[in-house]
Structure 1
């Protein structure tokens with residue numbers, strides 16, 4: 001069953017159907033020698049095996065989880081929000097209560113031990129034969145600062161996020177109910193970032209191909225992605241290697257580690273709130289990495305990055321869909 005789990009180094013851009021978009025991208029960048037924190041992917045085949053081999057933990061025990069989920073989705077009245085909510089609760093509870101096959105849970109923990117780290121980020125990475133799913137796949141759940149004790153349970157939470165009310169409705173709305181959708185799970189060493197953010201290798205507003213833009217904030221990048229904070233933004237001229245614009249935003253809150261695991265929104269110390277998050281030297285160093293990623297993929301990229309102990313890490317990269 002070991003083939004249900006692969007380290008990033010054994011994946012690449014062609015692995016989308018087994019590792020999902022996020023997993024394939026991290027494999028591709030690892031092999032391109034970009035500074036990606038180490039990790040592995042619990043492949044979609046593990047989720048499929050879980051659904052096919054696991055009897056529902058309650059009820060008459062007819063068939064496997066797959067049969068049960070199909071039956072629940074078959075009862076949904078998509079004009080009625082409460083009907084979608086009910087199905088979502090029943091299916092997600094069923095997945096979370098069911099026991100993960102022992103060989104898969106053992107492999108998940110074995111790979112974790114190899115990384116020799118305390119915390120990991122656990123992210124859903126949906127796979128599907130339909131590109132329309134890609135835009136929604138990014139909405140599935142992510143869990144930060146997960147330790148060994150909660151890892152198996154968190155992988156199941158990522159599996160269950162395929163059946164949130166929003167995900168169920170989306171599949172109906174886009175007429176994807178008959179399309180096979182599965183979910184891989186990315187387990188990646190957690191970067192305890194002092195500063196993090198996103199970068200666009202082409203200016204997303206002006207669409208100027210000669211400019212890239214970096215957004216930066218204290219703590220974890222989730223604060224920027226979720227819109228909790230307004231980040232600094234820096235515009236760099238790609239060919240001339242000059243900083244064209246620096247826009248500093250005061251930041252009062254940041255997402256950081258909770259002592260027992262998980263993340264929490266905490267105040268930024270007063271003295272740091274109005275400071276520029278990255279120095280000019282750091283902006284240029286990161287700009288070079290972003291240019292390298294764009295050259296590698298040969299199309300404009302939307303990149304998630306972090307810096308810890310003065311070292312940059314790339315956490316994710318995907319094509320800029322709005323261009």
Structure 2
């Protein structure tokens with residue numbers, strides 16, 4: 001099965017789960033505020049599990065970090081492009097912040113891992129590479145730069161203290177533990193460690209439904225007319241330009257097909273939920289960011305398939 005067909009199957013599965021979440025909310029079985037609990041389960045339990053199990057079984061080579069470096073450079077490039085576009089369009093500072101966050105940072109953890117695990121079921125090499133790209137290329141920028149950018153676009157001086165919180169998070173410790181496990185060539189699944197790795201596998205499997213249900217519970221119909229111009233900037237930079245540049249960079253660097261496809265998929269992800277959270281915490285335009293996020297997430301199903309078709313995956 002081609003990567004395009006695998007991607008289509010993954011999106012269909014995710015859309016079904018998304019619809020189930022919306023129906024559960026409509027019937028009152030789950031409430032919007034429950035999404036916060038589910039989001040914490042994903043970031044503090046399931047995500048560390050998939051990070052550790054994805055890295056513990058392999059020794060990382062320097063070349064395997066190249067896709068992560070590409071993604072990191074893309075994050076910085078998109079920040080600059082979105083910031084420049086927002087200034088040219090004479091958006092106020094708070095509006096600039098919403099556009100920058102939604103154009104630069106993608107939902108590689110909430111949706112990216114979900115799609116990759118559906119595209120490459122049981123493929124630890126694919127999951128491990130996705131972990132490296134997501135955590136180094138996406139996670140570090142948003143956890144470290146995110147608070148500082150949100151503070152700036154909210155008119156405050158610094159978010160440095162908040163950005164350091166990443167280095168106390170379960171994801172960071174899981175990342176370090178997984179890397180060290182592989183470097184030290186510690187034993188894998190033997191009779192003593194089998195329960196640990198089985199637990200990690202079970203928790204990793206829960207990431208997809210929990211993440212998509214959490215996003216689905218936050219669904220609200222946005223007023224598209226009021227966000228048309230900012231949305232156009234986000235679509236052009238985040239959903240089209242970023243994955244296209246990722247494909248060109250991957251081909252230029254001679255990435256294997258799997259690395260290339262994973263990099264493109266993660267670059268094409270819709271805006272990260274955490275961006276709106278940061279803006280709300282620091283007094284930015286979280287309302288605009290939320291509207292952009294939800295609309296772009298819906299549109300990303302079409303743009304993701306379109307980009308994959310254009311790059312010939």
Structure 3
């Protein structure tokens with residue numbers, strides 16, 4: 001069976017129904033890339049790119065929205081799945097999972113990823129990227145960018161799984177149109193949402209809370225295992241709960257770690273966290289699972305318990 005790579009890449013874009021604003025943004029992106037072509041020709045490279053990772057719905061969008069306000073950072077419009085998976089789409093790998101190791105990186109694909117990101121940032125800014133699926137790909141990203149900085153978002157598994165359950169039940173967040181429809185109750189059978197963890201095909205019939213629990217545990221287990229081998233100057237952790245409770249200080253800490261100034265625009269954006277929710281289904285609230293999906297979370301507490309303990313959540 002022939003796979004249409006161009007169709008796969010179009011499906012990786014974060015907006016399935018682009019409007020005039022999206023097309024204008026795309027045109028601006030192409031102009032910016034064209035202006036940075038001389039850097040590519042002269043062999044310049046990205047300098048200490050910053051990658052935000054974590055389980056989906058763990059707060060990565062919130063932190064990304066704050067940090068990308070910095071004038072010292074540049075980003076791909078939206079999430080850069082079309083860059084990361086242009087040559088590593090799960091359809092090209094037998095729909096196994098989103099896991100990628102260093103040995104999965106081939107020279108041509110590596111050059112394409114580095115080229116696309118360099119053409120976005122140029123050499124005066126550092127790249128910042130937010131791709132939760134990269135929690136399953138730390139060695140792959142590390143092989144690409146040996147001087148990369150990783151910021152790992154952690155969130156209480158009960159709240160995180162609760163948020164995943166809510167998101168799966170909405171029409172939003174379509175990720176992959178899978179070849180074999182799933183039968184997860186209450187969800188569109190054509191679409192798999194968020195990460196493909198190892199063994200996901202065994203859960204095509206759900207239940208939904210088990211799928212979400214495995215998405216959370218897989219992302220965190222891979223991140224802890226693979227990130228633990230990186231030196232502290234390249235790996236930083238932040239808890240969602242602390243970010244929401246004290247965003248100004250937490251962002252200041254991360255910027256110091258990155259060696260970047262705490263600009264007024266970033267400070268204002270951090271301070272507005274409580275009044276400007278980012279990418280939410282329902283307003284943020286700690287312990288929300290107790291009234292939204294208590295039965296479902298109770299059913300998977302044993303599944304998430306080891307990872308919760310490893311992360312230091314009681």
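Could you tell me which structure in 1, 2, 3 was used to calculate helix-only ellipticity at 222 nm (-39500 (n - 2.57) for each DSSP H run of 4 or more, over all residues; to 500) as -13000?
3
Kindly point out which one of 1, 2, 3 the value 4.6 was derived from, the read-out being distance in nm of label points 7 Å out along Cα→Cβ at positions 86 and 118.
1
Out of 1, 2, 3, which structure matches 29, 22, 21 when semi-axes √(5λ) of the Cα gyration tensor in Å is calculated?
Among 1, 2, 3, the structure yielding 29, 22, 21 for semi-axes √(5λ) of the Cα gyration tensor in Å is 2.
Which structure, out of 1, 2, 3, was relative contact order in percent (Cα under 8 Å, 6 or more apart) calculated from, if the result is 33?
2
Computed from the coordinates by the stated procedures, all read-outs in this text should not be read as laboratory data. Since this is a predicted model, take the numbers as computed values, not measurements. Cβ atoms are built from the backbone, for glycine too; each structure is taken alone.
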